[in-house]
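Pasting the structures here.
Please treat every number below as a calculation from the coordinates, not as lab data. Computed from a predicted structure; not experimentally measured.
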Structure 1
Amino acid sequence: MVLASTHWFTNEEDEVTKSELVDQVADRAELTKQDAARAVDAVLATVEDALRRGSDVTVSGFGKFHVSDRGARMGVNPRTGERIQIAASRVPRFTAGSGLKSAVKGR
């Protein structure tokens, strides 16, 4: 799946909004915008639920969504310069697959 094979994103920051993503899914899959919006929402909710449970989501050739544990660490409050303890946390991560990497490189 190559999302950026043509330059169809038009906003000034070259940032894709959810509504632009829905429009493209509707166009490419020949769905109504409402059906495409439900499909995009379902995919995002499924990934979120899997990550919440600690499961990985792997899309062959595209990439892998997973959860990483970030250890506790010391930080600095930028306003006061005071050193603070930052608690450990779980964070979502994405690792690009070979197909996506190739698409970004233009191959």
Structure 2
Amino acid sequence: MGFIIIKVTYPNEKEVNDAVSHLLQKKLISSANLFPIKSTSRWTGEIKEVEEFIVLLNTIKENWEKVKSEVAKIHSYKVPCITRIDAEANEEYEDWVNSETK
């Protein structure tokens, strides 16, 4: 069966919490896991090190385009990181992910 995990980074906790709430209300995700992180990247020709939040969003494969579109619409970054990871879990968890999303 399987499902997907969508990884997104955000500049602060408020923005990630607002995004998760938005996606849960629309039933596009079943759950989210948030972590504070330090990111290092090359941006506009310079190496930048920033503190961010990463969120892992659990949803069904059919919601990939919808979630990606919703995140892009409400995200403050000019180029947000929205990454899809195919996943498998125990049957009960996958059933729950499927039952909580539309």
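Work out the source of 6.5 here, i.e. which of 1, 2 gives that when mean projected area of the Cα convex hull in nm² is computed.
On the way: 1: 9.8; 2: 6.5.
Here the read-out was taken from 2.
Here helix-only ellipticity at 222 nm (-39500 (n - 2.57) for each DSSP H run of 4 or more, over all residues; to 500) has been calculated and equals -12500, so which of 1, 2 was it run on? Walk me through the numbers on the way to the answer.
On the way: 1: -12500; 2: -10000.
Structure 1 accounts for this read-out.
Upon calculation of relative contact order in percent (Cα under 8 Å, 6 or more apart) from the atomic coordinates, which of the structures 1, 2 produces 45?
On the way: 1: 23; 2: 45.
The structure behind it is 2.
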